[in-house]
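The data blocks that follow each hold one structure.
Derivation of every value follows stated rules applied to the coordinates shown; laboratory data play no part. A quick note: this is a predicted structure, and the numbers were derived from the prediction, not measured. Cβ atoms are built from the backbone, for glycine too; each structure is taken alone.
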Structure P
Amino acid sequence: MVKPIILANALTTVGIGLYVACRVLSLVVPDFIFNVGQSWFHTISVNALKTATPLDVGTFIFGAITFGTLTWAITYAVASLYNKWSK
């Protein structure tokens, strides 16, 4: 049996860590981020997505909070359903 809260906490922690790492990479090596994105979206050009203004701190924090909340809620729901349906 999976413990939904523990799994949700763990996955959210890893997700927020990746969110912060991605932000740091976008500040240090922004072209690298777009090269990775381009390699994942084979036939779509990501060049039009580049912005001239960097992400401000408020937007970064809001994104981290909403991303973390969504990650936690989805993970909790999936783990709960898994436990219910695996009985």
Structure Q
Amino acid sequence: MAEGIIDKPAYVERLTQALQQKLQGAEVTSEQLRADRYRFEILWRGFDNMEHPDRQRMVWDIADALLDKQDLRKVSMILTIADDDLPKE
């Protein structure tokens, strides 16, 4: 393994793949905040015209169904961003 490259924990890869599968066309990224805690960002056109609580409920339901409680606690936050939320050029 190259120096400075850290493999992401299995739960990060599993959650990323599940979100991409269930939210077709979504751009899902993750960022390590500290130790084994991660933040996820999801940019998805399907969030357009959805209220923020509905977006959050949707993605956290996916995470809750997929991850065990120990891994779920390592997810610091999931940011949900609609195309409409982005500034227009």
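The table below lists the values:
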read-out	value
Source structure (of P, Q) for relative contact order in percent (Cα under 8 Å, 6 or more apart), computed value 31	Q
Distance in nm of label points 7 Å out along Cα→Cβ at positions 40 and 72 - highest-scoring structure of P, Q	P
Entry that produces -26000 once helix-only ellipticity at 222 nm (-39500 (n - 2.57) for each DSSP H run of 4 or more, over all residues; to 500) is calculated, selected from P, Q	P
